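What follows are several structures.
Quick note: the coordinates plus some simple rules give every number you see, no bench work behind them. Computed from a predicted structure; not experimentally measured. Cβ atoms are built from the backbone, for glycine too; each structure is taken alone.
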Structure 1
Amino acid sequence: MGKRFIKSTIILIIGGFLTKLLSLIIRIYFTRVIGPEGIDIYAIIMPTYSLLTSICQLGFPIAIASVIAKGEKTGKKVFFSIIPVALILNGLLIFVVILGAKYLSHQLLHEPRAMYPLICLALVLPFISIASIIRGYFFGKQQMLPHSVSNILEQFFKFFIVIAILPHLLQYGLVFTVSGYILISIISETISIIIFLFFLPKNFSIKKRDMHPDLGTIKEVLSISIPSVGGRIIGNIGYFLEPIILTFILILVGYSSEYIIREYAIYNTYVIGVLIVPSFLMSALGTALIPEIAKYEKQKDKVKTIFNRAILYAFGLGIVANLSFFVFGKEILNLIFHTSDGLTYLKVLSLFFTFYYLEAPMASTLQALGHAKYALRTTTIGIITKLVMMTILSLFKIGIYSLIIAEIIFILMVVCLNYYKIRQIYQ
């Protein structure tokens, strides 16, 4: 692997670790302040938040990085061409969410208290989108330090804002507290954007002609971003439908909505919250892989070497992490969330979750080699299979285990299909 790739990966890993650590501390504090009932509200809207975040970013970081890395277009031209597209998209998203928040919370999620937090989620989206576009600019330049520093400082300031504000919001009720916690992201994302600006070159200047959107650039970015984000959006659509379908079927077979929301919150907040902690390592590998593989796209032996090492690192780290979760799951849950709820779920999932960590480097490799559509197709097949299996298994009255088994099937299917395709490309 090239020195620049290794350096970029190390910067992303260190930055990702510190960011994840601060984020975890914030989550620990947040969950202990709002308690189980507040966690139920927050957990039930998280699938919607993930879907909206994926749509509002529309794969811009990856696409912008790829276009800039080729060196054919200036960063300023790409930036000012995509900003209007992002703002229009986010305006439409805000309108749709505000219009549909009541129906979604009352009729689909069966949690009326989720309405105002959902509206607050929509207001955060433009700030996430703009930060992602700037991030893509620096990724394209293979400058990973701005991304890492902005993430760390964003979480650092968010931590102090949350500590200062959250206890005061609690006196107005859980809905107000959860809504306020979400709106704090506007401040933290703004801080991230400001920090990015400090990393621009000293001689950086913006002229009037730079601010004119270029249709050709927009088409080029969208031709990469839409297929590359398609898999993520499909995945998040599945994640969005997950609690809706699960709640509907389990109520149908005799479970109470209170039980379903509580167990889903345990699964989504505690169990998945622990299992995805090491994902920053895989995300760092995946992010650094895209510009590196794009440079050597026509050198299959070079790409094969880079990919094999990335997968080996991801698999090794995944085994260590999940072995720790299986053996010390109770201690980890108690340390982070001050509870052992979900321990059995954690032990079952940790046996298979190592394969989840392979998804990021595989997806990045396929995108960099121009096979983003294949990754989209495998994700779509996996999500449909997951939802169908979850629906069928729920009829057997096994509670949240229907979701857990479906999740395992999804992970194994997507990884196997993507690995098969990459092996085909190498031959």
Structure 2
Amino acid sequence: MATFPSADETGRIVTLDIIRGVAVMGIFSVNVIAFAMIEAAYFNPAVYGGHSGANFAIWATNMVLIDGKMRSLFSMLFGASMLLVIERAEASGRSGLQVHLRRMLVLLGFGLVHYYFIWFGDILTLYAVCGLIAFLFRKLPVEKLVALGAAFLVGHMLLFGGLLVDEYHADIAAHAPNATQAAIDDWNGGFGSFFPNATMIADDKTIQLGPYLDYVRYRLAEWTDVFSMSLPFVPDTVGLMLLGMAGFRSGFLTGDWSDHAYRWIAVRALSLGALCGAAIVVFDTASGFSVIGSMAAFVVLATPFLTIMAIGYAALIILLSRDLGPLAQRVAAAGRCAFSNYLGTSFLASLIFNGWGLGLYGSLSRWQAWCFVPVFWALMLLWSKPWLEHFNYGPFEWAWRSLARGRLQPMRRGRAMPAISEA
């Protein structure tokens, strides 16, 4: 059986592109709910969009197979690609620090524009901040990267565990017989928002379905939210990036391990992760989607299992794409254009759901909203490969590189490529 090369003619590592392509496609599978309806529905399906029949099946399937796993996988790939860029820059005699700092600052700019002007669910701001932190540990050997990455994940669990204890007490205080208005406001401003009342839902629709400029003004007025929403996830994301660095440095993410090793990891990791996801589905359903319990299960207790399952997916993807067939080539192209695909899905989804587009926000059930997912997957696979046959980069990849390097990069194929091919 013919196997794919570890790197193509431009120096890109093909396995990283393929895994990244799967991850960016999978992320939209869960993000579509946050585009289509009130944010609380993403975490609590009982509050909006339906949670029985086909709606339950969509939620449960995503919880078992996708939710949290693809984000973890994407974060690991970011760490791996970051290390690749830094090492190649330093090998060419350039400053790895300067190259990395410029890239992260430009990424931060993209993230803030994405958040304020397109969609509140931006992850680029978080990645830019975490990328700066992860840089500090880039020279550690594989074993120490794994140990430190695991330590950051434990820190994430402890941080959210403490937050959940606070919210538990806030819940009790807000629902006490003689609860004060301050206690009620404290709860409603925290996890109580996962149980939105009719007024909260109506206010949300007014923002999402109103004129575009009103939406932007609302986001800018709440300009600190992007940081308050991102900061709690810094330990988790840094930890995943460090694990991605370890996966790159060890050869795991570059496809250098044996098929037997990948098969062993895939079977055990995916089975363990799926069992955890199934247990969360059973618990959430039995508890009536208790927000404290659900968040404890998914954000805290499931953290190691999400990471393990993401590693299992990486192993499985590498195995399935060993011959670099037509589908793998298209997924790899989607991965090379992951930045453009991520921002592009936000732009298109906003046109479909928000008031300055088709205005479908809040009008679809969960399964109806999810019907857009295979359409978006097809678009990613259809445009990415033909585009890269004519151009060196995806549109936003080109903009990122040009801004980070301070000069326009060669866009059309056939022109000189940069000395360093960035993942």
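Here are the numbers for the structure shown:
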item: Computed 3.3 for distance in nm of label points 7 Å out along Cα→Cβ at positions 188 and 212 - originating structure among 1, 2; result: 2
item: Among 1, 2, structure where FRET efficiency 1/(1 + (r/R0)^6) of positions 100 and 172 (r between Cβ atoms, R0 = 41 Å, to 0.05) as derived comes to 0.95; result: 1
item: Answer label among 1, 2 for the case where helix-only ellipticity at 222 nm (-39500 (n - 2.57) for each DSSP H run of 4 or more, over all residues; to 500), calculated from the coordinates, equals -22500; result: 2
item: For relative contact order in percent (Cα under 8 Å, 6 or more apart) computed as 32, the structure of 1, 2 it came from; result: 2
item: Source structure (of 1, 2) for distance in nm of label points 7 Å out along Cα→Cβ at positions 76 and 388, computed value 2.0; result: 2
